[in-house]
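Before anything else, here is the set of structures, which you'll find just below.
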Structure 1
Amino acid sequence: MGERIEHSRPDGKTTPAYYAAPQKDGAPGIVLVQEWWGITADMMAIADRYAELGYRVLIPDLFRGRTAAVGDEATHLMEGLDFGDAATQDVCGAIQHLKKAGTKVGVTGYCMGGALTLLAAMHLQDADAAVVFYGFPPPEAGDPATIRIPLQCHFAKHDGFFPAAGVEKFEERLKEGKVPYELFWYDAKHAFANPNPPGSAGLGHYDPAAAQSSWDRAVRFWKNTLA
């Protein structure tokens, strides 16, 4: 369904991206920020699902065409990523690209993309709403209390990458900042929405019930915030 395009960044450079859109004009936009695996088939499938629901979806290619199949490769790619540049240039440029149509635009991401979604929500003025899946940046990256857009978060109770204690501290800042948010816990492990097995851009932690429930909640949230 989708196509490969390039969009501008605030600094004048360009970012390659995957773009999926419905036939109708004037559809609201969603920037989808990739997991540490890169733009994999399941990331594109998420974009296509949103397009079928009536959203224009853009996945900025933060790794510039590279993808990973196993954790060591993904770690290498992620450690080589400038998170500040990715958030303020690649993600910001994607939001601005979709905003050209004059519609509201949300930003969402999984794992590493969840952390980048929160960076965008904290530091960019462009997004209208955000949905985070099991990821958050370190405290020194910014203060969640400064977020002023509607926020929805999905976290796993048994997450070895983003532990529950860190999520609880993050939520304390949301409450102190009176951020308009909702946060859901799932009795699952990290990356519960990723259907891929180990060795194929996945961890093998797929939980169908948690994946479906979080998807339904996100779809409802977008309908309420971007329509």
Structure 2
Amino acid sequence: MSAIIDTFIAPPCHAQIEILSQDPHLLVINKPAGLLSLSGKNPQNFDSVHYRLVQQFPGCTLVHRLDFGTSGLMVIARNKVINAALCQQFSQRAVSKVYSALLCGHLPDDEGVIDAAIAKDPALFPLMKLCEVSGKPARSHYQVIERVEQQQQDGTVLPLTRVRLTPETGRTHQLRIHCQRLGHPILGCDLYGGRLLAGTENTPRLMLHASELDFVHPVSGKAIAARSPSPF
């Protein structure tokens, strides 16, 4: 099997990481869209959440990641012990995550569940694929917040649906590919159809934001409920 080559070069990200809270054990941050979570193998992709934070907080490590185009909440461990404890919470699905998104078109149902297994395919890299045979189980819930019509510069109207997305599992690109499965891709998604409709080509970013993150502090045992309003 030939090695997968990632040719993606991240454009410069001038937005800053917002530190929402910090203590000797962990950080809760707001990641800007257009910033890698972890530096890439290509030396040009050195800038990332981890690269920036380790300058200020030596020894900090990522517990989870957000896609390059996704903004929002992340918890960062400040040492390996805390990292292991938080990773255990993620693996046991004890961490609750909620995302805000804008989907193309108007969803017919006010809420629902997408249950579709997701698999890697080297031939499709960096895309994932839906496959019940080789894929890992993946389940997402959606709830419509509002249906809107966005006026475009050329006078046309773009129907959009603002939704609350709650993933039960944490597969790569899960929400993006599940929304495509619904027939309503996330606006601005270059991988799964969110730029194919007329009027969506110049969307400035992926309209996906990690807005809620609930977990238990590994040391104090306190329930942490981090919130970040959607910027779009």
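If Rg/Rh (Cα atoms, Kirkwood Rh) is calculated from each of 1, 2, which structure is the one that comes out at 0.96? It must be structure 2, since only it matches. So helix-only ellipticity at 222 nm (-39500 (n - 2.57) for each DSSP H run of 4 or more, over all residues; to 500), computed for just one structure, reads -10000; which one of 1, 2 is that? Structure of origin is 1. When Cα Rg over 2.2 N^0.38 Å, for residues 49-120 alone is calculated for each of the structures 1, 2, the largest result comes from 2.
For which of the structures 1, 2 does the calculation of distance in nm of label points 7 Å out along Cα→Cβ at positions 25 and 129 return 2.5?
The value was obtained from structure 1.
Suppose you compute FRET efficiency 1/(1 + (r/R0)^6) of positions 57 and 113 (r between Cβ atoms, R0 = 35 Å, to 0.05) for every structure in 1, 2: which one lands on 1.00? All intermediate terms of the calculation are to be shown ahead of the outcome.
Values: 1: 1.00; 2: 0.35.
The structure behind it is 1.
Tell me which structure, out of 1, 2, gives 11.4, 29 once Rg and Dmax of the Cα atoms in Å, for residues 137-192 alone is calculated.
Details: 1: 11.4, 29; 2: 13.0, 42.
The read-out comes from structure 1.
Thinking of 1, 2, which structure, once FRET efficiency 1/(1 + (r/R0)^6) of positions 17 and 153 (r between Cβ atoms, R0 = 30 Å, to 0.05) is computed, gives back 0.75? Computing FRET efficiency 1/(1 + (r/R0)^6) of positions 17 and 153 (r between Cβ atoms, R0 = 30 Å, to 0.05) on every structure in 1, 2 gives 0.75 only for 1.
Laboratory data are not the source of any read-out in this text; all were calculated from the coordinates shown. Given the structure is predicted, the values throughout are model-derived calculations rather than measurements. Cβ atoms are built from the backbone, for glycine too; each structure is taken alone.
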